[in-house]
Every structure is written in C-alpha cells, then in structure tokens.
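The following blocks contain the structures, represented as structure tokens.
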Structure 1
Amino acid sequence: MLLKLPCRKTLSNYLGTTSGETGFSKLAEAHLRVEAESLTVPQSRVCSLIVDEMKIREKLQYNKQQDCFVGHADVSLEQHGGDLTLANSLLCFLITGFSTSYSIPVAYYFTKGLTGPQIHKLLIFLLEKVEACGFRVVRLVSDNHRVNVNAMTLLGDGLLTYRIEHPCDRDRLLFLSFDACHVLKNVRSQFLAHDIGPKGEVLSCYIKKLYDLHKDLVVKPVRYLR
C-alpha cells in the first residue's frame, strides 16, 4: 500500500495564510504568546529549545503571491556586503514541553555554511525571544555536528559542559544536551567507517551493557533505548 501524502492545497488550507517570512516572525511571536497564555499552570511553560538542520536543494524561485524571490540564504558564511548566496540548508528552531506535550515552531532560516559563532548568536537571540513570550527554557538540544559543538562551547565560555549560567537570568541554569539518537547514529557511523575495537568488528554488546545499566533507573541517561 502506497503512502498517500496531502496535496499542496490541503497543506495550504491547514496552515492558513502566511507570509513565508523567515527568522523569528511576528506570526511566530503571536503564536508563542497565545500558547503561553493558554498554559495556565507555570510548570507547563517549562520547555526545551531544539535546533536542527536539514539539507535543501539550491534553487531560486519566484513567489508571485508575495512578488519576491525565495531561496537566498538569510545567514551564510559566504555573504559579503550586498552579495546574495543561494541556501543549501534549512535551520529550524522549536520548543517542546516537559510536563505538557507540545511542539511549537519558533523560527527558521535559510542558511549556507553556518559557523559556530553564528549559531551561538542565533541561540542567544531566540532564547531571549522565547522567554519574553512567557516560556521558561531550561534545556537546549541539538545534534553533535561540529558547528553545534562549537556553539555549545561558546555558550559555556570556552568549556563544553552540560550546564551553564542562563543567558536570560543569572540565577538560573541552562542545561545543554546533544540528541541521543544523533549521538548513537554517529557512533554507528564511526564503527562502520573505521576499524574500531580489538578486531575491527561492530559490536552491540556495549549498547546492551548501557541498557542493563539504566533499565531500572527512574531517570534514563538515554531516552527510548529498548
């Protein structure tokens, strides 16, 4: 049986009218404020800020409804002066709740060749915006790509650690976390690409030992490990 995907008209009707504005848009800000007001219990506004990137095809396209071209990078390593660069990645930010289940988009950017300092700057900016809308960000999550590791190190003032002084409130802590699924995937890739281990074999015994270690714990070091 083939998977039936919704057509473009169905998606447009579901999403409603949008300007397609990138970055932290006014629509995203209004959405966050409305959602925060609907969460009456203070602990329900405690959340994680998650950042992830996906590859896209470099293409410049004309949007006749908005009378503009889309496809240029909002943030790029190659931008100099007024030069425009085609984006090859989409960088997305969203928040997810701890005690309450929700996932709310915060911002997205068309990018190309981002650096750690650029992501660090975006993280600080969006942390302040999300907190100003009424949410309480206690954790920052990303995959362990080298530029994200660099950004996390900058947040830790040159030290890669699991907790730092919160940029929005010095009396609070902000916890830093690399997504466990990406970490395991990268470990698997390293085992497949290199002769790691006594005999150069890919062994699952270490994953089993990790499972035995945390299966009886209330707080799991690795989520969804079964």
Structure 2
Amino acid sequence: MIKAVFFDLYNTLAGFRPSRFEIQSRALKDFGITPTNKGILKGYALADKFMASQKSIMPLENLSKHESDYFFAKYESLILEGDDIKIPIEQCAKIWNTITKIPYQMTLYDDVLPVLTELKNLHLRLGMISNMGTPGMTLSKEMGLNKIIDLSITSQDAGFTKPDIRIFQFALNQLNLQASDAVFIGDQIESDIIGAENAGLITVLIDRDENHPNFSRCTRITTLKKLTAALPV
C-alpha cells in the first residue's frame, strides 16, 4: 500500500492561460502563419522533450545569453515542426521573441483540486517535484497548493533536476519515505517517468494532450480524474 503521491507541475497540475495554442496563434499571426491546435500540441511534445533533455544536462538559467537565445529558437522550431511548419531558425528566434512579450500565467487544471482533496481523504501524503528554478515553498504558494500538499520540491531546493534520481530521493527523505511507498505522476517520459522509475517509485504518465496513445511502460491516464482508480491503494 502506498503512503504518498508526488506530482510534476507543468502540464501535470498546471498549464498556461491563455493556452499554448492561443499564445502561438497570436504570435504567428504577425508572421503570416496560421497553425492548427493539433499540430501545436504535437509540437510542444517534441519541444518539451528537448527542454527536459537540456535541463538534465544544464539548467536553463545557467546558459549564456547566446546559448539561451539559440535554445529557445530551436524550441520554437520544434513546436512548429509538429504542425509541419518549417522555417529558418532565425525566424523562429523572432517568433519566440514575440511570444515572450505576450502576457500569460500558469493556472491549475480544473481536475486538480478535487483530485488532491480526494487523495487527502484517503490519508495519502501529497508532494510536488518540479524542475522549475523557483523555491518549492514559493511555487506552491503561487499556485495555491500550499494548504493541500505536504511538500513542494524544485531543482533549486534539491540541487538536482529530473531525471536525476537524487531529486526524487531528496523529496522522499523530506517525508521519511521509501521509494516503494510513493507514486509519481508526470507528463514527460524521460524526466518524469524514467527518472522516477530509476529512483524506485511507481509511475503514472498523464498524457493530457494524448501524444502517447500507445504508451505501455506504466499506467497512462489523460485526466487526473482517472488517477485514484489507477493507484495501488
């Protein structure tokens, strides 16, 4: 029987508002490009995998300005590639620069608080493990989660980024738990699922954009509403 459930943040507990498609559409309009929702979501899956790989090598905040500019130009090119839009990397850099000027905020998905409350009622401890470069306590307060989750750990707190097993071990140690006591839910196969598996946790992939319909490495859900039934409690 498990004792705790840990969650990733971005694209697991929270997403952007306006949506990623709305942000891209607004920016691309200035360049005469009309994207599709399906294509942009597919592209974000490619781009976020690229970002997870970069974070496992070096945190984005440690990149030089030149390296950062190139990284985000490449990130944008992968987003567009998902929609079969292929343009020069220099133009991708200009598009990304436009995107950075569009106001947005990260907000919880509608299924989050009801499910977290349900898990709390099952006497499970709840935590968040994120690669965000912000202190976990600050992040949980900003997201309105500080009163319902027991622990919020970020790469800044732990000194390691997912998929490094040490960030998962750091979180487990804070709650005096063994890896076999906990489940981790995330949307990234490499940084979340494989990272947590290597640390010994049970894993659940949340595939909100349905980019991995044939994934079978672990339990796959498309909404947190299906989580409780999928847990070994």
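Below are the figures for this structure:
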| item | result |
| --- | --- |
| Which entry (1, 2) yields the derived value 61, 49, 44 for Cα extents along the principal axes in Å | 1 |
| Test item: mean count of other Cβ atoms within 10 Å over residues 151-158 calculated as 21.9, pick one of 1, 2 | 2 |
| Top of 1, 2 by relative contact order in percent (Cα under 8 Å, 6 or more apart), largest first | 2 |
| Winner on mean count of other Cβ atoms within 10 Å over residues 87-94 once structures 1, 2 are ranked, highest first | 1 |
| Highest-scoring label, criterion being mean count of other Cβ atoms within 10 Å over residues 119-126, among 1, 2 | 1 |
| Source structure (of 1, 2) for helix-only ellipticity at 222 nm (-39500 (n - 2.57) for each DSSP H run of 4 or more, over all residues; to 500), computed value -10000 | 1 |
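Any read-out appearing in this document is the output of simple, stated calculations on the displayed coordinates, not a laboratory observation. The model shown is predicted, which means the values in this text are computed figures rather than measured ones. Cβ atoms are built from the backbone, for glycine too; each structure is taken alone.
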